[in-house]
Structure I
Amino acid sequence: MGIDIVLSNTSGVPIYEQISEQLKAAILRGDVAEGAALPSIRGLARDLGVSVITTTRAYSDLAAGGFVTNVPGKGSYVLPRNAELVRERVLQEVTEHFTDALAKARLVDLTRAELHAVLDALMEQEQS
């Protein structure tokens with residue numbers, strides 16, 4: 001498949017979520033083609049040194065999100081991407097992150113101008 005999954009035991013993010021998020025990002029980037037088979041649940045668990053329960057949960061989350069379909073006895077396959085649906089999901093995630101950031105900003109009374117400055121600086125940094 002050609003996707004490197006890097007797991008961290010110190011990130012505070014559950015392992016299954018790290019797996020599903022990295023696979024989702026690879027699918028969204030097009031690193032994994034539509035219709036491509038993902039590694040088997042057991043094979044991925046073995047390769048990553050995690051339990052089958054962990055990889056099963058990651059694949060279930062991907063299926064629930066509409067990124068893959070699980071074919072009993074055959075494996076998990078990447079579904080075609082609906083650009084509008086993908087955009088809506090990403091917008092939802094961005095909104096959740098902004099909501100969290102706004103709550104933290106309010107803890108230290110950051111102004112609207114300061115928040116805009118942070119966002120502008122991040123966007124400029126990404127463009128360079």
Structure II
Amino acid sequence: MKIIIKNKSELPIYEQIEQQMKAQILDGTITEEEQLPSIRQLARDLKISVITTTRAYNDLAEEGFIISVAGKGYFVAPRNNELMRERMLFEMEEALEKAVTSGRDAGLTDEEIVAALRSFMEG
């Protein structure tokens with residue numbers, strides 16, 4: 001599992017962790033039933049607060065991506081790929097809606113918004 005924290009990101013650190021873990025679970029980089037680093041270990045590895053990693057793990061567990069096994073730690077939940085994919089699609093649509101609204105509020109044309117999205121995807 002590889003997590004990269006971007007300090008200049010608009011997203012809070014816990015959301016960066018969540019997004020990257022979700023993506024790695026969905027693409028199979030982190031496999032079904034694989035044990036994850038402990039909350040404290042991940043916090044140490046990323047040099048962030050335990051509170052932040054706890055928030056990320058709790059959110060991922062609430063969304064069904066990971067499970068907590070008492071006394072053993074956190075594991076990737078058995079996959080229901082269609083359900084996970086639908087959740088990720090919903091999140092993407094919300095983010096795109098927000099981006100389009102922000103672009104229009106800034107006076108951009110639809111073509112400029114699409115060009116910005118293409119540029120972002122290539123970058």
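For structures I, II, calculate mean projected area of the Cα convex hull in nm² and state which one comes out highest.
Working: I: 9.9; II: 8.6.
By mean projected area of the Cα convex hull in nm², the leading structure of I, II is I.
Give the label, chosen from I, II, of the structure having the highest value of distance in nm of label points 7 Å out along Cα→Cβ at positions 55 and 71.
When distance in nm of label points 7 Å out along Cα→Cβ at positions 55 and 71 is computed for each of I, II, structure II gives the biggest number.
Which of the displayed structures (I, II) returns the greatest value of distance in nm of label points 7 Å out along Cα→Cβ at positions 63 and 87 on calculation? Can you show the working numbers first?
On the way: I: 3.0; II: 0.6.
Of structures I, II, the maximum of distance in nm of label points 7 Å out along Cα→Cβ at positions 63 and 87 occurs in I.
By the measure distance in nm of label points 7 Å out along Cα→Cβ at positions 23 and 103, tell me the structure among I, II with the highest figure. Could the numbers behind the result be given before it?
Values: I: 2.8; II: 1.9.
Once distance in nm of label points 7 Å out along Cα→Cβ at positions 23 and 103 is worked out for each structure, I has the highest.
Here, each number is a calculation from the coordinates, and none is a lab measurement. What you see is a predicted model; the values in this text were computed from it and never measured. Cβ atoms are built from the backbone, for glycine too; each structure is taken alone.
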